[in-house]
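Pasting the structures here.
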Structure I
Amino acid sequence: MNKVVVPVVFGSNLVAGYTGYSHRVVVDGDTLSGIAVDEYGVASDWPAIFEANRDQIGDPNRVYHGQRLRIPHYPRASTTEVEVYFLDTVRFADGTEPYVEAVSRRVPAATPAAGALDALFAGPTPAEQGANLAVELSEATGFSGLSIESGIARVTLVGGCDSGGSTFTIANLITPTLKQFATVDYVKIYDADGTTAAPEGSSDSIPECLNP
């Protein structure tokens, strides 16, 4: 009888720096970035999980209830704990301020502000969603060009930008998330065209697309 040998690759050939792995079963609401936040504290580490599970994940934007994923263990870069702000949907619906709630995330120590925004765009974990937390993205899909200079943080929204007529937008989450850092006094948010209401001066600023 002819035999077909199929090599199975694990270890350092699977994920650089690999030192072993554990398993995690996907539940409703899970995403690779959310799982990365849970397992590593950094949303941007989702590719490590994707690479370790290419045999069962074709599209990194889609994981399914019941999938048993390998979670690689590998040496971590230095991280630090930051706060990320999400919308408390119950308090907002009741009109009870504050409308935001801070949660903790671990992010790369070398780029804590960018790491905090990465975690913001990754959204709350399923457990946090169960506690009524949500992320309002105002149709943005990410950010670029983050800079902090002379107490002013500037960041550009990527993708869409539309308040939908709401008084609560992504600006209400980005601003406190960035102002937690001692180097940030004001936050200026730009649309994809590079415009914001008050590009100069000591004040917060949002683009027209985030006005109600």
Structure II
Amino acid sequence: MNDLRKIAAWISLISLAALLLFGSAMAHESQTDYRAGGNHLDVTSNGKLHTCLLDRKIGIAVESFDKSAVMVSDRGYVSTAALNRCTSDIPVHVSLIPSGVGVLADINLRKRLYVSVDFVSVQPFTYLATVARLNSSRNMVTLDGAYISGKKLSESQRYSFGSSGDAGSAVISPDGRYVAPSGKINCGPYGSPGVWDIAKNKRVVTDDDSCSALFEVKGNK
């Protein structure tokens, strides 16, 4: 009986040590927050604050899904790398997606992709998406829910989708292959607009676990 008590005590000590180590690791995990203010952007990382001067005024600060950029206006964005090494007296350049494609909803600088949404109906507000390379406005997809130049508005509205229409309202996968234009990672057969495979120009239909896995970080690519 004494031996069993000793074993139980050791197991408790080992479990406690594991919990403490895990908690310590979580506490030291990098956590960065951004706050817009005029032509400045406050960056708080691991409790430390520094301020970046930008070359134009901004109204928002929303981190992209893959954390490669911060969206700072309807069309503007700044790389997180530039913000991490900025100084308070040298302006950081705000890059812009092309005009006429709507609001920047997500961006992946590593894969040089962005997705924007533009409203086509106001009662209720519904949107169409453009998935394009940086510095281009050509849509890479022609699926239902995508903006297609020359298509009749009435036909486009049939396949438009609900969204907040803001920065962060869409999701590009870290590997740049998939996009959830409404921000809802749903690969069900009836979800609209669902998840799009950019390379194959087709909707993804699979189970929930496999769908979520498409948007997980899988190492450097």
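All of the numbers you see were taken from the coordinates with simple rules; none came from a lab. All values derive from a computational prediction rather than experimental measurement. Cβ atoms are built from the backbone, for glycine too; each structure is taken alone.
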> Thinking only about mean projected area of the Cα convex hull in nm², which of I, II has the largest value?
Replying inline: II
> Thinking only about mean count of other Cβ atoms within 10 Å over residues 47-54, which of I, II has the largest value?
Replying inline: I
> Here FRET efficiency 1/(1 + (r/R0)^6) of positions 87 and 183 (r between Cβ atoms, R0 = 25 Å, to 0.05) was calculated and came to 0.50; which of the structures I, II was it taken from?
Replying inline: I
>> Looking just at relative contact order in percent (Cα under 8 Å, 6 or more apart), which of the labels I, II belongs to the structure with the highest value?
In response: I
>> If mean count of other Cβ atoms within 10 Å over residues 111-118 is calculated from each of I, II, which structure is the one that comes out at 23.6?
In response: II
